[in-house]
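> Quick heads-up: structures coming right below.
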Structure 1
């Protein structure tokens, strides 16, 4: 695992997840192998018939000197045309958001991004989720004490 968006499940109601490839330059891959990336403030956007990851941060790779990449550039995501149309339709018609959940290297060493189609939670939804989580914790504690 390279990077994870930890607050995603707290801030959003995750409806569907899928795996997408990501187009990177050589210095970006080297920086990712060092494990220094941030996808917490990023999102995916469909533009010009393609899906792009916006506002993700991959720091510069120091040994590359002048041949480095731009840390916050838009990176192209690789998804099927059918998946792209589904994501684009959900964002345009239903007001959903496409957010990254985690970035990782798969078994073959290729950088992948797990993205999710999500709906933003309101403040009362967050309070209710917190209440449910606390109740589950108390319930487990009571069951453990009773044997």
Structure 2
């Protein structure tokens, strides 16, 4: 991650470590990318080290997944997160149950960041968040 000298510079992709995969309109695998952004958009240390949600394992990083702690075959007993790119929009976690109780102390911006990036990017929100029932739709860039 590259921190811009301009604090208001929005995030932009500057490189790719591994490609993502989209099948039809379903995002099957996220790409690994390098980004550049200003300090008002993200904190490089927080973004690189905060808990990564919807992930089974990451080297040197805390991963949080609903299947943790349920035994060796538990990943298959939990719903998969499904994200789509369709009709000029990005659909995050489409199978979520928005009627469940969200984290009441999170701002809308923090909630959306957890859906978009699967981690905290400005302030470390900790490891006990419940973004699994949040969903969001936005215009594709």
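> Matching task: 1.26 is the computed value of Cα Rg over 2.2 N^0.38 Å. Pick the structure from 1, 2.
Computed on structure 1.
> As an exercise: distance in nm of label points 7 Å out along Cα→Cβ at positions 27 and 51, calculated from one structure in 1, 2, equals 2.0. Which structure is it?
2
> As an exercise: distance in nm of label points 7 Å out along Cα→Cβ at positions 43 and 99, calculated from one structure in 1, 2, equals 1.0. Which structure is it?
Attributed to the structure labelled 1.
> helix-only ellipticity at 222 nm (-39500 (n - 2.57) for each DSSP H run of 4 or more, over all residues; to 500) was computed and gave -3000; which structure, 1, 2, did it come from?
The read-out comes from structure 2.
> For the read-out Cα extents along the principal axes in Å, for residues 11-66 alone, a value of 40, 28, 18 was computed from one structure; give its label from 1, 2.
Comparing all candidates, it corresponds to 1.
> Going by relative contact order in percent (Cα under 8 Å, 6 or more apart), which of structures 1, 2 comes out largest?
The maximum falls on structure 1.
> Out of 1, 2, which has the highest value for FRET efficiency 1/(1 + (r/R0)^6) of positions 35 and 91 (r between Cβ atoms, R0 = 25 Å, to 0.05)?
Largest value of FRET efficiency 1/(1 + (r/R0)^6) of positions 35 and 91 (r between Cβ atoms, R0 = 25 Å, to 0.05): 2.
> When distance in nm of label points 7 Å out along Cα→Cβ at positions 3 and 131 is computed for each of 1, 2, which one produces 3.6?
So the calculation was done on 1.
A short reminder: the numbers here are calculations on the coordinates, not readings from a lab. Given the structure is predicted, the values throughout are model-derived calculations rather than measurements. Cβ atoms are built from the backbone, for glycine too; each structure is taken alone.
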